[in-house]
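J.: The following blocks contain the structures, represented as structure tokens.
Derivation of every value follows stated rules applied to the coordinates shown; laboratory data play no part. As the structure is a computational prediction, the values presented were derived from the model and not from experiment. Cβ atoms are built from the backbone, for glycine too; each structure is taken alone.
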Structure 1
Amino acid sequence: MRNTGVTARGIITPIFKQGDSLADSVVNSVLDASINDNFALNDGDIIGVTEAVVARTQGNYADCAQIARDIRNKFGGKELGIVFPILSRNRFSVLLKAIAMGTEKLYIQLSYPADEVGNLLVNRDVFETTGVNPYSDSFTLDEFRKIFGKESTVHRFTGVDYIEFYQSFGGHIEILFSNDPAYILNVTKNVLNCDIHTRMRTQKLLKDAGAAISYRLDEIMTEPVDGSGYNPEYGLLGSNKATEDKVKLFPRDTQAFVNELSAKLKEKTGKSIEVLVYGDGGFKDPVGGIWELADPVVSPAYTSRLEGTPNELKMKYFADNDFAALSGDELADAMKEQIRKKDSNLVGNMKSQGTTPRRLTDLIGSLCDLVSGSGDRGTPVVLIQGYFSNFASE
């Protein structure tokens, strides 16, 4: 009889470098953990590998000079406006440095009071006292400072004033503030929109409003530039600061990697183990209000069983309704029996009362991100067991 449900373990691995055989090393690390920590591997287990080590072993990097060249090639090098960059030293500062190198005049349009993922540009308590309408009001830097001052734009967690920080990347930079992407067209018709999850809509609005040259961040560095890394699908989206002058791009060829790793796990263990590559989890910090998903997707690649949504039932609803008269073992046995009868009316009713239909890869990738962490745990690989079991599983 089972007494546990889903379990997730961070797997300690070597520190990966460019050129390492990642699939072989992951297999060896999982097998070592299984032996040394005394747990078995089973059919239906899931292995998650963080996108960072996939990109690192690929050597998928680009430096500022390479990115700047792609910017000049696409926009001409004279003037450029960027709209809706997120407020992040890790995610955007090196990209901004490169973009500033690639043009003689740069306009940066920031959304307010927060960026797309919830980083506050303006202290919300101060913002709510001003009467400003974020849906219609747009500002130059002087106008913005006159209303909000300087103290209210210091980030509560980082202590950074992102207005000053982003302007520090060049004397040719001018800051604007608006939630209307077309506002940038008052100063330039050449626009790079840097938002993540709303990027398609933003680009359409810009083009409809008369942008002459329009690219998204995922359309920059889609091919090698002077020997750089690249990502044909996501470009610069999902990149992270590697050094002061270089970023690690989101990994490419990830489907080939998960297929290779799955095959090697089958060869070494005899078990059918699912695999996914994961990045940021899709969850929100309830204190800071920050939505953690700064990557373009939670999981860029996964094996086939991870496609779709979970078949989960709202058991507590039926324990309080259809089986309200039962309790203890009698209640448990009745619920298990009905779950096993997949064609019963009760199960049909259960499904109609089911949980929110989120994708498996978003749920599993978020679990992996929470388990592996982003600090010094040394566990870029996560083993999840029991995910496909349910209350009626033996």
Structure 2
Amino acid sequence: MQVPGATRTARQAEPSRAVLDVVIVGAGQAGLATGYHLAQRRLRFAIVDSVSELGHSWRVRWDSLRLFTPAQYDGLPGMPFPAAADTYPGKEEVADYLEAYAARFALPVMLNTRVEHVDHDPAPDGLFRVATSQGTLWARQVVVATGPFQRPIVPRLSSAFDAAVTQTHSSEYRNPAQLRAGKTVVVGAGNSGVQIALELSRTREVHLAVGTRQKAVPQRPLGRDLFWWLTKTGLIKRPVTSPIAAWFRKRGGDLIIGTTWAEINAAGITVRNRLTAANRRTAEFGDGSVLEDVDTVVWATGFGSSYAWLDIPDVWDGAQVHHTRGRTRVPGLWFVGLPWQHTRGSALLGVVGDDAAWVAEHIVARAHAGERV
């Protein structure tokens, strides 16, 4: 597949009865980066996604969201991020970049195309059947690039709050104006929870429920951005099998980047123990303390994966994907964009291209091996 010159919009692919070399499920950063490498190697492929516009998953996040990674570390393969070094792009800039990226390399993207079912019969031809809302696609190989943010997780105890309490997941939060004024509990103290709590604290009383207090690191230690240090030392790309990666994962979770616990306290946010129970408008925490007259709860409790449409055994057990750097136990089925797929940076905008290149290289090798049979 030859890569044309820059175009104003991504080429819109159409369902076809012809057999494709590859179908990529997901047109986010992982899918587009994989598509770039497959296009460079002239394979016939399509990228399918249920959304109506590229960059959708970024556009629907909260208004003030900015990347923690400076612009010079945010580019996908073949196209630097178009912003000044040491600036931190907002969500709309990221979405616009993904749209421009697909257009520049004329990637064959099928939008408004929901994948409903994928299965595979090893015999006689070993093809994958990808049933979509726009028809069925057939492919010799499939890449799942749907990313880590698929199914918002809201604990069951949310149902114990009274209907008068406004509740929203961080995936639905946009700005303070959408929420009821008054006492607000933000549940979850990862980067999203901390950012949202800080923003809300400017206009209301905020309580931050913390399960495990993550380590907080400054954005620019010793005058250099954190990602300069991670890149310079190679830590961002150390493989998951390395001792340092195993140590970091054992300590648990993500770092809180750019905000210290002292700043959280200075903002007037009350840091509480884990939320353990609720009763109408009362919240109870792990240390036995309670908060009455709660008005709003924001669940910054993360996301789970969902591959109900993937009807292929030995890949997804309901909790995790079984793979080695994106290669599954099923020949021809791959993943790109998983957290810790190969390194700490595997799911990051500026690093996902490394795994995409590795997977594409092995896809091409398998395709060429098949041609020789």
Structure 3
Amino acid sequence: MFRATIFFLAGVISYLVTGWLVTAPAWLRSLDVPNARSSHTQPTPRMGGLGIVAAFVIILPMLWVMLIGASANWLLAMKFGFALVSYVIIAGVGLVDDLRRIGPLAKYAGQLVAALIALWSGVTFLYLNIPFAGVWMVSGVVGAVLTIIWLTGFSNFFNFMDGIDGLAGGVGVIYSLALAAVSFGTGHRLIGAGCLMLAAACLGFVAHNFPPAKIFMGDVGSLFIGYVLAAFATVTANSGERPVPFLAVLLILGTFLYDTIFTLIRRARRGEKLWEAHRTHLYQRLVIAGQSHRRVTLTYFGLSLLLGTGGVLYTFAGKLFGDVMMDWMRVLILIASAATMAAFTVYVYWYEAAAQRAKDMKDIFATEASAEAIEG
């Protein structure tokens, strides 16, 4: 009942706040005017992610008060409070960027502050669970560095992938539900509740953002979702009696991780400046080649469901297949997931080539028709 209640409240708050922002005063909506790198053609309100943040800021303190009420949980409540502060800071960084477009260094400085506060609250890497290699312990300094890179990195990755209608919000729902499943299944009930809250908040936003979008998420939403997911994933993978294998987390968040890393490597090999804006992510290339926002978004939903299911199976492989077969099944899941994303990449290149051939043929026919008209 409690889980259903917070899911319902988060969804309603997000839906109502986002809906209000669609028609809010222009200075508050901060219209996103199309440019050469945009995937939309009409000025559209952004900062809709404030609805997602509002759901968290309103409901999470309730959980915090509940923790304080139990004397045995006072230390956990203090850490939880610091984590909540870091969430607000990362949302603030995105909000300022939506309003004023701050530079990348200033933006990263704000993300770094949020990550350091998260470290202080106990969000850190302690060990990694690797098939056939067992559990690898991580030293304090190395763990802190890995945590900062992970928190700031994935929040930016999620931000990079927020480029077409419905994509980031819908995938955020899938990521959150898959992470909730592994969290509840491994005894991380508080994190599981937070994941349900995030899923519902994203769902409330997507109701206004699914193609054709009435409002965009903005950096305030995309940085916030990416950061919260990364923080929740770190805690589930590094705490409790049954930590979630971090490779399972990477599978759950795999579609955005793969697209971003693949694109960065491709741009680096082409000698492009990685910090400059571009439209060469796999999802953007499909849109440029002629696919609709809806089709591309639904494709990523399907891929995220497949990899998310793989992450859940990876986590519970021991229960499902037995300890003897656990490592082998996990390797098979990793291979199947890698093959899925490789096949998707091949499909993107094939679709681009097919679209270009069709365009070339159309140009040839148009040229021939024009020549015949002149001769006639």
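J.: Have a look at 1, 2, 3 and say which one yields 5.2 for distance in nm of label points 7 Å out along Cα→Cβ at positions 46 and 78, as calculated. Provide the component values of the computation, followed by the final result.
T.: Numbers: 1: 5.2; 2: 2.0; 3: 4.0.
Corresponding structure: 1.
J.: When semi-axes √(5λ) of the Cα gyration tensor in Å is computed for each of 1, 2, 3, which one produces 39, 23, 20?
T.: Numbers: 1: 44, 28, 18; 2: 39, 23, 20; 3: 37, 26, 19.
The read-out comes from structure 2.
J.: Comparing mean projected area of the Cα convex hull in nm², for residues 54-221 alone across structures 1, 2, 3, which is largest?
T.: Structure 2 comes out on top.
J.: As an exercise: helix-only ellipticity at 222 nm (-39500 (n - 2.57) for each DSSP H run of 4 or more, over all residues; to 500), calculated from one structure in 1, 2, 3, equals -25500. Which structure is it? All intermediate terms of the calculation are to be shown ahead of the outcome.
T.: Working: 1: -9500; 2: -6500; 3: -25500.
So the calculation was done on 3.
J.: Compute FRET efficiency 1/(1 + (r/R0)^6) of positions 166 and 246 (r between Cβ atoms, R0 = 30 Å, to 0.05) for each of 1, 2, 3 and report the one that scores greatest.
T.: By FRET efficiency 1/(1 + (r/R0)^6) of positions 166 and 246 (r between Cβ atoms, R0 = 30 Å, to 0.05), the leading structure of 1, 2, 3 is 1.
J.: Let me ask something else. Using mean count of other Cβ atoms within 10 Å over residues 86-93, single out the structure from 1, 2, 3 with the greatest value.
T.: Numbers: 1: 20.0; 2: 16.9; 3: 22.5.
Between 1, 2, 3, the highest calculated value is found for 3.
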